[in-house]
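Enquirer: Given below, in the form of structure tokens, are the structures.
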Structure P
Amino acid sequence: MKIAVFGATGLLGHHTARAIKAAGHELILIHRPSSRIQRLAYLGAETRAAEILDVSQMTKAMRDVDGVVFCAGYYPSKPRRWQDDVSNALNQTNHFYAACVAAKVARIVYVGAAIALPKHPEGKLGHEGLFYEGMPNWRNPYLLCKWALDEQAREQARNGLPVMIGIPGMSIGEFDVGPSTGRIITAIASGQMSRYVPGARNVIDAAEAGRGLLRVLEKGRQGERYLLTGENIQLAELTAQIASLLGKPAPTPVSLKVVKGLAVIGRMRYRLTGQQPLLNDTSIAVMSGGQFLDGSKAREELGFVSEQSLDDTLRRTISWFRDNGYIQ
């Protein structure tokens, strides 16, 4: 197959591209003209530049491809109205889906987030059949963006577009140049993260997540969600394990109420000074919005099972951060 990846300079996109190449498919990297796509030159893939809001450019970039994995998910980064973030997120993907229609792409994977699923009402493992009844009550920009994009992807599938939804757990691994989820490692290493909000997590090796997203593209059913899972773990245990590997003190728990209060102060400081807060609404949602996940659907329908241990993932990721100057 000829498979395109949009957003390959990010953590999941990079690992998805590697998985596609390793599986012997023809790889196309679609990227914004301003992105540092040269980082992926070693993959030997064809690169095609396109602005995501330019449907004609995106359509041209997706010509003759059999499938595309959309890894360029919107990520609120600055304090602003949640309505603006949701509007921006949906606007980007509306242009992407319009280009897919024009290019007649046969298989499309939208990479979603587990926070788009409400927590299981009985405290059981989260699964693909969980849906919010209307808009979530918590007006958190990150949560609402991921919820709206999930709704949009399923609506596109209901309207006939061949969209599948791949939802990895919390992905950690090498090539996290942001860093994105790997910031939990760099923040503990630097001492910026000395507290955490207690909660449940499912953590998957980013390379395994990339392999799983390829399986969704190859074997997934239109309109279906697939949870790509690794190890279920409490955030207390995860942060303590990371701290131990770094030789740092383990972070201590703090209530969500206190953290939300600190975020309000950070937003006020941002409006007055323009200084980005260390603790923002997105990081709060990531810390507090997790749950243990059930990956049986991906195992049964796609034959996907994560094979990397969490300990090995953390050790390799920490080593990569050290080698690339993120950790002193």
Structure Q
Amino acid sequence: MDAPITNKQSQTHYKPKGNKKPLTVGLSYKKELRERLYALVFLGPSLLILTIFVFFPMLRTLYLSFFLTNSVGKPTVFIGLQNYFSLLTSTAYLHSLQATFIYVIAVSCLTLVLGLLLAQTASQKIRGISFFRTVFSGTMGVSVSVAAIFWLFMFNPSVGLLDQLANLFHLPVINWLTQPGWAMTAVVISTVWMNLGFTFLIFFGALQSVPTTFYEAAQIEGVSKRYQFFHITLPMISPTLFFVSIITLIESFKSFGLIDLMTAGGPDNATNLLVYRIYQDAFLSGNYGLASTESVILALMIAFFTFIQFKVLEKRVNY
């Protein structure tokens, strides 16, 4: 009689012959291919939209900056870096560059400081403070056009509230939007007011996440409120402060709506910031090559200052 077949002998194993890959390798490859296909299906629409509306315009702008263009934006003559040289030696462009730096520094600093102070105030346990929290964040629901109309009325020299108060207290009346220095001040005030709602909410949320035990221990030790703010509050919300400072700086460089509706770059080009100058050269003057060059310079400036912020501020962030 033949010997009985054991379980070990009855089990068969697939052994590839020659250089054939095991079956498990083929299955894992199919699984990876299927996952990549799923990723492409979900990311494809976003990548297509980014390519059409972001990546292609960026490359097209860089390309046009090396050409003279006609009135419809088609390149005609290759001039290399001549657009860049003519801009950097232009008095009008350098004046716009100076105005942009003043505007960006003023808006960024005031927005951060006032937003943090409002958030600190709204964090206090005071009766009726919820009403002020709503008021402080109310500017987030205001559009740029509505804000411009509101501040045009406020700065109106005849019926504006500010000049009415000046008349009441026998102070000199200021022509806010017709004097170069005061026009920049008016635009800065309007922009800071628009940005405060977002900044306040972000800072307020960060302050709520700071453990109260730190403040209780500081009070037991008799530490002053000022010391608590600089040595407890600021270090604890430093990641949020870092994030808001970068966002505020970038948005300040890109400001357009209030400038267009309130001053249109005037008076005497005092508020003709770089973004508004790009708009004028491209869509009013039809000089798309020069406007493309200005766009490239602006993008490089934003990237440079953002890089500086990461190098300087990130070292002070406590995660």
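Enquirer: Given a value of 19 for relative contact order in percent (Cα under 8 Å, 6 or more apart), point me to the structure among P, Q it was derived from. Could you put the intermediate results ahead of the total?
Expert: On the way: P: 19; Q: 25.
The structure behind it is P.
Enquirer: Between structures P, Q, where is mean count of other Cβ atoms within 10 Å over residues 56-63 highest?
Expert: Details: P: 18.6; Q: 13.0.
Evaluating mean count of other Cβ atoms within 10 Å over residues 56-63 on every structure, the highest lands on P.
Enquirer: Quick check on the output: -13500 is helix-only ellipticity at 222 nm (-39500 (n - 2.57) for each DSSP H run of 4 or more, over all residues; to 500), derived from one of P, Q. Which one produced it?
Expert: P
Enquirer: Sticking with this structure for a sec: Please compute mean projected area of the Cα convex hull in nm², for residues 64-159 alone for structures P, Q and give me the label with the greatest value.
Expert: Answer by largest value of mean projected area of the Cα convex hull in nm², for residues 64-159 alone: Q.
Enquirer: Still on this structure, I have one more. Compute distance in nm of label points 7 Å out along Cα→Cβ at positions 232 and 304 for each of P, Q and report the one that scores greatest.
Expert: Q
Enquirer: When distance in nm of label points 7 Å out along Cα→Cβ at positions 216 and 296 is calculated, the result is 2.1; to which of the structures P, Q does this value belong?
Expert: Label of the source structure: P.
Enquirer: When Cα extents along the principal axes in Å is calculated, the result is 52, 43, 40; to which of the structures P, Q does this value belong?
Expert: Working through the options, I get structure P.
Each value in this text was obtained by applying a stated rule to the coordinates, not by laboratory testing. None of these values were measured; they are calculated from a predicted model. Cβ atoms are built from the backbone, for glycine too; each structure is taken alone.
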